[in-house]
Structure I
Amino acid sequence: MANSKFNVLIVDDEKTVIDNLKILLSDLTNCKLYFALNAEDSKKILDSVDIDLLISDINLPETSGFELLNFVKEKFPKIPVVIITAYSSWQTARDALKNGAFDYIAKPIKSTDLKLIIEKAINHRISLLESKKLKEKNADTNFLDSIIGSAPKIIEIKELIKKIAPTDSTALITGESGTGKELVAHAIHNLSNRSAEKFITVNCGAIPHTLLESELFGFMKGAFTGAVSSKPGYFELANNGTLFLDEIAELPLDLQVKILRVVEGYPFMRLGGEQEISANVRLIAATNKNLEELVSQNLFRLDLFYRLAIFQIKMPTLAERREDIEELSIFFINEFNKKHNKKIKGLSNEVLQLFQRHEWRGNIRELRNVIEHSVLIENSEIITLKSLPNYLNAVKLKLSNVNQTAKTNDQFENAEIQLIQDALQKTNYNKNQAAKLLGISRQALQYKINKYKNYLGNE
């Protein structure tokens with residue numbers, strides 16, 4: 001950014017003022033100046049040029065400086081706005097700051113004051129840009145790390161999220177309950193250009209059908225019995241952000257039509273309202289049902305399905321990604337250690353074997369609940385069979401063949417130890433690099449190092 005010029009737009013309806021400012025600011029070599037005599041001309045420039053700073057007189061013909069300020073704050077929220085006011089108009093200056101102006105300057109404008117404000121605003125802009133770059137640089141790690149696991153299907157999903165996130169396209173996340181659909185929706189939002197805006201979740205199955213329309217689109221005072229005041233709907237509240245509709249298969253057909261129109265960019269009205277409302281919302285949907293089957297049964301609209309499924313992510317069950325069970329368990333152990341002030345270090349071999357055999361019909365949610373129960377019950381540093389919920393007793397019985405498989409387990413562990421040792425040596429014992437080489441998280445690697453510390457030697 002040091003070698004780039006910053007685009008500064010100045011708006012004033014007095015040509016003499018514009019001419020004077022051109023002279024006053026002629027020595028600003030790091031800025032490219034644009035000028036406009038009214039709000040409409042300034043909007044055209046804003047649409048065609050990446051403006052870094054807007055300086056506008058508060059008194060403009062037809063559209064006021066306040067209206068222009070509100071327009072910029074809504075459409076270009078990252079652009080700092082400096083308001084030019086009359087010398088004695090402190091009330092105006094205060095109102096401008098309350099409405100989101102970065103700063104103000106009073107007429108008659110002094111060259112030194114204006115240049116200081118420009119420098120201050122540009123430094124602010126630089127800070128925002130650098131912060132954005134840093135966020136983008138770390139985004140993949142920060143937000144995708146919340147999706148625990150290194151199973152092939154999970155790696156594929158993470159790669160797809162990175163492709164989907166920068167777009168504004170709708171996305172449909174499918175999979176059984178408890179597989180982490182909402183977590184994926186959050187990751188898409190957090191990696192998108194809308195990450196600074198709201199992420200709103202609506203469980204369509206938890207709201208009675210009779211209330212869904214008013215909840216999604218809002219209502220006006222008196223629209224129905226009990227509507228004592230007007231209320232915006234979730235589409236309005238999520239404007240410029242992301243709306244996540246969970247259990248979308250529960251939507252009635254008549255409401256599906258209205259949602260399709262909004263997704264396609266059409267305005268809507270609150271229940272009982274007469275004014276059309278437009279909302280710039282990215283829609284992400286999720287379901288644990290087969291929408292294609294529902295379409296064939298005329299229970300879900302085909303056009304809405306195609307609109308939602310521009311990008312489709314199918315979440316695997318926990319049984320389909322058993323290689324992640326240990327890593328997920330450690331993650332939850334650490335979570336509940338903090339929550340309940342415990343010091344559990346891991347799982348016993350017997351528990352791990354049980355977890356690998358269990359069906360996990362409740363998927364990750366079930367595993368999380370089992371770990372919390374065990375962390376609370378366990379008195380030692382390792383989760384043992386006795387601290388597991390009683391309903392897992394049937395699975396415990398299947399472990400009677402542990403001794404028969406001990407040799408196989410030992411061979412597996414020996415191979416795992418060798419792999420870890422090789423990875424650590426190749427990366428000069430850099431655990432972050434070693435974890436990447438092994439295709440697991442650093443947390444999982446540390447757990448395995450602790451597990452095999454008697455065999456690994458120097459860490």
Structure II
Amino acid sequence: MGCYGNGEVKTPHLDALAKDGMAFDCHYVSTAICMGSRANIMTGKFEFRHGCNFEHGALHGSHWANSYPILLKKGGYLTAMAGKIGFVVTERPGKKGLLPEKDFDKWGAGPGQTHYQTARNKSMAAYAGEYPHSSRSYGAFGADFISEAVKAGKPFCLSISFKAPHKPATPDPLDEAIYADKTFTRPGNFGREYGLHFARQSRRGRQYERFYGWNYADNYDEVMATYHQQVYAVDVATGMIRAALKRHGVAGNTVVIFTSDNGFLCGSHGYGSKVLPYEESSRVPLIIHDPRHANSGKELRCDALTGNVDLMPTILELAGVEVPAGIDGRSVLPLYGNPQGSIRTALPLINVWGPSEVHSLAVVTRETKYIYWPWSGEGFEPVEELYDTERDPLELENLVRRPEKHGDLLQRMRRSYDGFVQQWRQGAVPYHNYKPFAVFFDRGITWPDKVSALRN
């Protein structure tokens with residue numbers, strides 16, 4: 001995105017949104033994979049508190065009942081959902097859930113990964129004629145919902161989760177020429193040689209294989225062209241929605257929030273895909289525009305630490321709806337008034353998806369990241385990584401290797417990490433196999449004792 005410093009791409013509508021509102025420069029997803037991350041966003045809870053992810057299970061109805069879409073609807077808002085919701089809701093842990101279609105006033109979402117072909121998305125099929133590719137169809141859906149809400153004279157909340165730029169790369173044919181023959185500058189940490197200092201555990205998942213499997217190594221420019229073509233379509237859809245707000249006279253009283261549920265490694269350190277706790281997959285954009293606020297239009301930025309769990313209480317506070325107790329998120333609205341402020345000192349980065357070797361828990365602050373890789377089977381040993389993300393955003397130097405200089409920092413980050421493990425131990429849901437991870441991630445338990453405990 002241009003507003004985040006990439007001068008080689010075209011994101012005019014998102015760049016305009018950042019100019020009108022505020023861009024957050026230190027925003028992380030506490031789970032870097034779509035299903036769990038979207039559950040985080042809607043519930044304001046860390047993954048181990050809501051228990052929802054692909055390999056674990058559906059979102060329990062008790063958590064969904066306190067999600068922002070449900071609470072806003074109870075508060076008198078018209079609600080709409082389109083795109084890839086990413087999870088289903090169940091009343092019985094371990095049982096197949098259902099899409100929460102009936103909980104919204106207007107529905108344009110679908111099961112699983114959904115499709116880039118609009119016609120294959122049942123709830124969006126009416127838009128297929130004019131918008132055969134899904135990205136622009138969601139812009140049209142949003143514009144229609146805004147029109148309906150304005151006619152009804154009711155406040156509204158529109159949530160859209162674009163499939164793009166998810167693999168397999170399928171750009172809208174309208175955008176195929178945008179980056180034709182474009183040469184993209186590779187980041188300074190691109191390639192396998194810049195991941196040699198990473199834990200061996202991180203190479204056991206599909207992320208490592210996809211550096212070659214997805215052709216980052218051999219055809220970087222073409223791969224990135226299709227990636228950015230898909231982002232461009234999201235940008236266009238954003239413009240369609242903002243244009244509808246202006247057309248219907250509600251732009252001055254509508255807050256717009258743009259973010260992502262995960263990042264993408266795109267060849268950095270010799271990895272592809274997401275999931276891992278490194279910057280490219282866990283740090284994501286966050287743009288908020290509140291046209292009513294005095295700080296809007298000043299092109300302000302905020303580098304305070306924020307997380308995806310913070311969006312739910314932020315949305316509820318904006319709507320004047322009471323924020324329920326027991327969530328992990330904190331409203332970011334104080335930062336909109338004071339970009340130099342702070343709402344949290346640390347945030348966990350969780351991965352319990354994929355092979356056990358890749359499971360990791362990290363803690364990030366505004367300046368520092370600590371990662372712990374517990375897996376010690378098959379000749380592996382536990383690994384610690386420590387990065388100064390402020391001075392070393394490409395994560396090229398593991399500071400654990402310099403204890404004489406960074407020993408005090410390492411001890412502080414270990415204590416913060418141990419605190420989150422204790423939160424996990426006390427607050428994990430009793431289903432979907434989340435409780436044992438408190439043992440798995442505990443630095444003070446030996447591997448043989450972990451194996452014994454996990455077997456029992």
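A few notes on this one:
- Taking relative contact order in percent (Cα under 8 Å, 6 or more apart) as the measure, the highest value among I, II is held by II.
- Which entry (I, II) yields the derived value 0.70 for FRET efficiency 1/(1 + (r/R0)^6) of positions 49 and 145 (r between Cβ atoms, R0 = 35 Å, to 0.05): II
- Parent structure of the calculated result 17.6, given that mean count of other Cβ atoms within 10 Å over residues 169-176 is the read-out and I, II the choices: II
- Structure (I, II) behind the derived value 47 of percent of Cα pairs over 23 Å apart, for residues 57-160 alone: I
- Source structure (of I, II) for percent of Cα pairs over 36 Å apart, computed value 25: II
- Origin of the value -15000, where helix-only ellipticity at 222 nm (-39500 (n - 2.57) for each DSSP H run of 4 or more, over all residues; to 500) was derived from one of I, II: I
Values quoted throughout were computed directly from the atomic coordinates according to the rules given, and no laboratory measurement underlies them. Treat the numbers as computed from the prediction; the structure is a model and nothing was measured. Cβ atoms are built from the backbone, for glycine too; each structure is taken alone.
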